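Several structures are given next for inspection.
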Structure I
Amino acid sequence: MDINVDVKEIPGKNGVRVVDLNGEIDVYTSPRVKETIGELIDQGHYDLIINLENVRYIDSTGLGVLIGGLKRVREHSGTVSLVCTNPQIKKIFDITGLVKIFGIYDSEASASAAL
């Protein structure tokens with residue numbers, strides 16, 4: 001399976017970028033996601049919204065990429081917010097306890113408003 005990665009800016013929110021992911025995030029597709037997040041951080045974007053609405057599956061490698069991105073933006077007082085409406089994906093964040101370190105929202109608008 002493949003992953004589509006799209007990046008967009010939120011108008012009126014200085015420097016906030018949304019990373020739209022579509023597909024599966026696993027050991028094969030995680031490097032692409034990691035590269036995109038890393039490039040945004042290298043460009044000085046420290047507030048990121050990762051949209052997981054169209055993600056059907058995420059494994060431990062994918063979770064590691066999200067955690068790694070969070071660690072990097074926190075070095076610059078930034079945030080990583082997740083948009084997640086899929087109950088199966090949300091359950092993974094619950095089980096792993098990652099709901100405590102990521103802001104998880106039902107829409108891009110609510111994630112953006114929380115910044």
Structure II
Amino acid sequence: MADKTNWRTLLKGPATALNLALERDRLLKAFAEPLAAIEQREGVGSIRLLNDADIWQFDYPVTRYPGKISSYNFDKNPQVSGRLLGLKGQYLILDGGVINLRKFSSYHISFALKD
């Protein structure tokens with residue numbers, strides 16, 4: 001399954017609710033033959049299905065979504081300031097733009113609170 005999410009659309013508002021148990025069942029049905037082939041090749045029990053207790057839901061509040069999405073780039077400007085409005089996926093949403101944390105995962109970053 002490809003992830004073709006437009007990152008700008010992701011950051012413009014709340015996500016549509018998705019029933020993960022129904023989605024799991026739909027995908028298991030759609031991929032039943034390839035999964036059976038893997039289990040036949042690798043042995044019985046090589047594929048373990050998760051039950052409903054294994055579904056977790058995370059809610060990271062966003063106080064306000066930005067109207068225009070612009071991203072900060074530490075290579076161009078190593079110092080960023082702003083008010084943290086929320087977290088969504090791998091993005092910190094600030095009042096002046098967003099920071100893609102995955103893009104800068106090997107950077108040494110420090111945060112400071114302002115009065």
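All of the numbers you see were taken from the coordinates with simple rules; none came from a lab. Quick caveat, the model's predicted, so the values are computed rather than measured. Cβ atoms are built from the backbone, for glycine too; each structure is taken alone.
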| Label whose coordinates, when helix-only ellipticity at 222 nm (-39500 (n - 2.57) for each DSSP H run of 4 or more, over all residues; to 500) is calculated, return -11500 (choices I, II) | I
| message | As an exercise: P(r) over Cα pairs in 10 Å bins from 0, in percent, calculated from one structure in I, II, equals 15, 53, 31, 2. Which structure is it? | response | I
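Here distance in nm of label points 7 Å out along Cα→Cβ at positions 47 and 71 was calculated and came to 3.4; which of the structures I, II was it taken from? Write out the running numbers ahead of the final one.
Working: I: 2.5; II: 3.4.
Working through the options, I get structure II.
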| request: Using relative contact order in percent (Cα under 8 Å, 6 or more apart), single out the structure from I, II with the greatest value. | output: I
